[in-house]
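Values quoted throughout were computed directly from the atomic coordinates according to the rules given, and no laboratory measurement underlies them. Quick caveat: nothing in here was measured; it's all calculated off a predicted structure. Cβ atoms are built from the backbone, for glycine too; each structure is taken alone.
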Structure P
Amino acid sequence: MQVETMETVENPITKVRKLIGFGVPDYKVHEWGNSRQKYCRIACSPILHKTLENSYWSQRGLKSLYDRNEFLRQS
């Protein structure tokens, strides 16, 4: 979940609904959605890294520094 999205999410039900929308498995949705971690602690946790993978960020238009470096090294 994005930090700006998580700032407005305080209700565990809303967290669960958003995690379901990202395609997280049911057993993890309730574990992560009902955690007491706020958005600033979720930013560095496995919750964010497992939910929003590199494909999510690529679709948003953010490019990987590693991919760019590999491209420049091959040129």
Structure Q
Amino acid sequence: MMMPRFYFNVRNGNRLDDRDDLGQELPDRRTAWEIATRYAADSLRDLDGDLLPDDDWQLEVRTEDGARIFQILIHASQD
């Protein structure tokens, strides 16, 4: 039995910074969520000043048919 494939795409502001064209075969959505949270944590640690006030950073998880099933969104703002 084939496992479903999930794609992890990163947007920084309005730019698609990292489009996942290969995806990963994973057993289920729960595993995809766990991978997404680890990926988000690592990515945010590596932003190194690239996230500016009023910018958004987003990680989205999509299925093989392109449906978005998860989104982690960080919005930076200043007062």
**OP:** Using the calculated result 34 for relative contact order in percent (Cα under 8 Å, 6 or more apart), pick out the matching structure from P, Q.
**Re:** Q
Original post:
Here helix-only ellipticity at 222 nm (-39500 (n - 2.57) for each DSSP H run of 4 or more, over all residues; to 500) was calculated and came to -7000; which of the structures P, Q was it taken from?
Top reply: Q
Original post:
Just checking, which of P, Q has the largest value of FRET efficiency 1/(1 + (r/R0)^6) of positions 30 and 62 (r between Cβ atoms, R0 = 25 Å, to 0.05)?
Top reply: Q
Subject >> Which of P, Q yields 29, 12, 10 [semi-axes √(5λ) of the Cα gyration tensor in Å, calculated] >> reply: P
